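Several structures are given next for inspection.
Derivation of every value follows stated rules applied to the coordinates shown; laboratory data play no part. These figures come from a predicted structure and were not determined experimentally. Cβ atoms are built from the backbone, for glycine too; each structure is taken alone.
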Structure P
Amino acid sequence: MESNQAKKEKYSIYQEETAFKKELNILRDDYYYQMINGKYTILINFLYKPLDILSGDAYSARKISEHKTFYFLVDGMGKGISASLTSMLITAYINHVVDSMLKDKQFNFYDLIKSAIEYIQPILLEEEAVATDFILLDAKNNTMEYATFAMPAILLENSQHEIIKLKSNNPPLNKYQINFKIDTVDIENIVKFLFYTDGLVESETKDDNKTYNSFVENDFLNSFSKNSFVEKVFDKIKAQDDDITLIFLNKSTCFEGLVTRKFFGSSLENVDEAGEWFEQELNTLLSNKESINNAVVAFNELFMNAYAHGNLGISSSIKHKLIEEDNFYETLQKKEKGCDKKIKVTIHKIMNNSEINIITKITDEGEGFDTRILSEIFRNRQRFNGRGVYIARQSSAGIYYNSKGNTVLFIAN
């Protein structure tokens, strides 16, 4: 018979898991595995790494319009339940206000900040303070508006590979905050952005007790992707001792460094041909065999999706059923006979200081899909549907779809 202690431990684990699921539901990402397309392609990446189940950090990324994106980061004072409650309450409230503003088609950056402050002040304790970033990027007008409250400096990299630091322009958000300041910066010449909480830069490193603050600028400068940057971070810090949250943006002119492009017909024969062609191309661009193998795995999974789900229009649920009935490949061969849609592949080589990055784009002529469904797939890795995308993500330094869902871009790991 199960003891009372065992029951208590099981109940505690259940409560922790439920609390973390609730936190993930409060966080909002309108660009789940999406890139922003237009004059520039912007790759959006997040790292949310709580120290405990109850995190004092939270974030949101909200699509305001085709060209405008709102980013929010919050870091509650201290650790534990109090900090987590504050962070989650203000994040949930901000998402509610954004939803209301978008519904009424009346988004106002100043009013959003003012409303958030007025909401959280009665909840704050006398001695409590909150660090926050409110950031609005306008890709059309090349501007970034920001109001930061005692957060670490925003880091920007320009096209001359110089770091620009934007220090906090407001004191910590507190119970008696009245006025606040919004500044605007021109981002036409900016190629990368880094927004983060202090858990990143205050982490102690293996280098004579220096904090990571001594390394963040150089590592950011020498990282094209979030994966590359995060790898550098955890190579240097001793151990995580606080919540770490960051938003890493990469902006490029759709992309430079075109190596080659090729079109393929929609057939199983071309699936094999495309995989062989891609591997040959990579052998001339990369020397690391593991990187080549990983990229080929990612390419094969994503190209197969473009062929079967995209051009042939076979949904994940139908695919699952056909596989159970052992009729999947026969169905593909029947459907491809009446399909004249093409799949376009482009390969780009990007140099970021000493780092070589191979960017591959695969575009089909199908109807696309809503990338937000990947959220549930990636949280439940045992599900069959969508596991190809999961494998591709694990085998690359990032995958990104366009808003329609018929173009996918991935970075060789």
Structure Q
Amino acid sequence: MKKLLQINPVLRVNTSTGRIMQEIGEFAMRNGWESYIAYSRGRDGIKPCKSKLIPVGSRWSVAWHGIMTRLFDRHGLSSDCATKAFIRQIEKISPDIIHIHNIHGYFLNYRILFDYLSRSGIPVVWTVHDCWLYTGHCYYYSYINCNRWQTGCGRCSQKHKFPASLLFDRSALNYQDKKAAFTLVSKNKLTVVPVSDWIKDEMRQSFFNGYDFRVIHNGIDTSVFDICHTDAVREKYGLHTTYIILGVASIWSEEKGLNDFIRLAGMLNDNETIVLVGVGKDIQNRLPKNIIGIGRTENIRQLAELYSAATVFVNLTWQDNYPTVNLESIACGTPVVSYRTGGSVEAVTEHTGFIVEQGDLKGVVRAVRTIESKGKETYQDLCRKYALAHFRKDDRYMDYLKLYDELIKR
């Protein structure tokens, strides 16, 4: 039986990478594979999972890694003992494929890990969920329009952003260390899987240029994210007679467009209401009266009902890779208006919504009013058909299994 080992700091399914990793493992098992998942025990403890689990490290190793990050800006270069113990586990399992999602998360030493991977001969698939692996510090740089990662970083203007450093800026040294470690694995053994065409094009300008890139977009559960009855959710939030402009984020910030939504609220008519999902108590007091803030929900059915109830889903993010919120909305029959940001545009067609330049709130209003005037029903069936053709998670996970088999046969 073929063996798959996946790596990610978090396992829990209320995170996108944790959910994707678990679902790939379950899909692989249904297709005759043995599935293992390695994750940070210090971040997630022991969680239920159908795959066989390899908890890495402890709360203490995560805490020490955090201290080294905060004081010395050397994220990913602590957890030596935890990483060596993990490598011993890999040797026992002897996987046919190692599939990395994220390794930034205070639980692995990438230099030790990639030294082992370069010698192991095991094919490695690395899904690129953000930009950390090819920058000297940050995991996104679009919002501040920084291109220093193309020339070696240094003088990092985001050193206080995740993974935050309080004292030193070692972004130039980190860049060189990452380049040296990650390119140890030969080009015929490491396949890079960007989840958007945008990040693939970015990575072609990085030290990963020359590696094999295979874009596999994220998928969603289209049986859950479907066109739902909306009476209950409209009743709950008093949204009977208004156009609903929906926004969803796990954490709202300036980069995610929070300030833009607040400005947008001042441009709306009385029969238009913004609903933001994922709003914490600290943000609630900042919201004007025509924005309804809803806390982060793990009730997926309720989220699908909110998508279905919305007239339009608006995504004002200034930096993102391939946001699944766009896919979820379209699968629920609701068109998307998105800023021209990263891979956020890649699910939006003339039949599923509109693309607007970053910061152009007048353009956002025009797009929203176009959808209102045409009627959401003009878009609903087209959105749903597009989602079934492109977003089904099992189709995307089959893309991974086909890639695994191809790499094993090399």
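Can you spot which of P, Q the value 1.00 was calculated from, given it is FRET efficiency 1/(1 + (r/R0)^6) of positions 45 and 389 (r between Cβ atoms, R0 = 41 Å, to 0.05)?
Comparing all candidates, it corresponds to P.
Of the structures labelled P, Q, which one yields 4.2 when distance in nm of label points 7 Å out along Cα→Cβ at positions 357 and 397 is computed from its coordinates?
Q
State the single structure among P, Q that was used to calculate Rg and Dmax of the Cα atoms in Å, giving 21.7, 64.
Q
Quick check on the output: 53, 44, 25 is Cα extents along the principal axes in Å, for residues 69-260 alone, derived from one of P, Q. Which one produced it?
Label of the source structure: P.
Thinking of P, Q, which structure, once distance in nm of label points 7 Å out along Cα→Cβ at positions 93 and 237 is computed, gives back 2.8?
The read-out comes from structure P.
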